[in-house]
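Down below are the structures I want you to see.
Read-outs: derived from the displayed coordinates by stated rules, not from any lab. Computed from a predicted structure; not experimentally measured. Cβ atoms are built from the backbone, for glycine too; each structure is taken alone.
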Structure P
Amino acid sequence: MPNLITLEGLNKFKEELEERLERRKKLGKAIKSAKEHGDLSENADYSAAKAQQGENEKRINWLRRTIEKSQVVAGGKKNKVDVGCVVKLCQSHSGQDLSVCLVGTSEVNPGEGKISHQSPLGKALMGKGKGDKTQVDTPQGKEEYTIKEIK
């Protein structure tokens, strides 16, 4: 199954992959240098470099798989909510406005307002148009939102 992703997200992952491949070279040199200091069982530099190398390799593998399986979405027509759209909402009971960007699951970052199209709110918004209302089940009960704008 393809991983839906925005072009911006795909480019960020490709950039990070390049940085991590460069880091791989530096870590290899650090490990080689630490080995030259003798007994590896008591060599903190060697242990730290090996741990960093392992984490770096995990992330490289994840990035490669994610990039390989990614299907870029353009954000579609701006008259219907789709992955890649920024949606301005009004929460009905509080009147509070909020803005979210629907992204693929690998790009989720709530701190930046990026929510998954597969999250409860994302699912409720998909395919809706400006002025449409939608309800989302939350731990506090049903929340109703009105779509004010789609970019």
Structure Q
Amino acid sequence: MKDIYEMPGHLARRFQQIAVAVFHAEVGEAGYDLTPVQYAALAAIDKNPGLDQVTLAGLIAYDRTTITGVVDRLVQKELAVRQPSKKDRRARELRLTGKGLQILKDVGPAVLSAQQTMLRGLDPAEAAELMRLLAKAIDASNELSRAPMKAMPATAGTT
């Protein structure tokens, strides 16, 4: 049997631990209180204003149940709002507030710095290759995830 330190699952878990710690350190040092998932949600809402929570969950590969808490926290922090949908009275559309847009813009340098820190020890070609291989492996097994990533529906989020 392979040594645990040579298993992709173990290495992926360790990299995730490091990625989250680095994100919190960089973003916290810059004066912001955001989790990686909250940042991903803000970025997805910014790119797709008017999307609903189910679509948001698919776009950032997060389970539908837990995304509610993420959005609740963004609303409590006054970074996003839920508005009744113009197309479906049962649905709520998500949009960033002015404060949410500003924080997303302001936190950008810290997030980029975190990404660079996560890849330290790799030269640019190695970093690009790691990213390519991670994307390839994730794409090949996306459907096996508890929360597979889904593309933005053609008509969702357009108002």
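Give the label, chosen from P, Q, of the structure having the highest value of FRET efficiency 1/(1 + (r/R0)^6) of positions 3 and 51 (r between Cβ atoms, R0 = 25 Å, to 0.05).
Top value of FRET efficiency 1/(1 + (r/R0)^6) of positions 3 and 51 (r between Cβ atoms, R0 = 25 Å, to 0.05) goes to structure P.
Have a look at P, Q and say which one yields -14000 for helix-only ellipticity at 222 nm (-39500 (n - 2.57) for each DSSP H run of 4 or more, over all residues; to 500), as calculated.
P
Of the structures labelled P, Q, one was used to calculate distance in nm of label points 7 Å out along Cα→Cβ at positions 35 and 139, giving 4.9. Name it.
P
Looking at structures P, Q, which one was Cα extents along the principal axes in Å, for residues 11-82 alone calculated from, given that it came out as 34, 28, 20?
Q
Given that distance in nm of label points 7 Å out along Cα→Cβ at positions 99 and 131, derived from a single structure, equals 3.3, which label among P, Q identifies that structure?
Q
Starting from the value 4.3: which structure in P, Q was distance in nm of label points 7 Å out along Cα→Cβ at positions 43 and 107 calculated from?
P
Thinking of P, Q, which structure, once FRET efficiency 1/(1 + (r/R0)^6) of positions 59 and 91 (r between Cβ atoms, R0 = 30 Å, to 0.05) is computed, gives back 0.25?
The read-out was computed on structure P.
If Cα Rg over 2.2 N^0.38 Å is computed to be 1.15, which of P, Q is the source?
Structure of origin is Q.
One of P, Q was used to calculate relative contact order in percent (Cα under 8 Å, 6 or more apart), giving 24; which?
P
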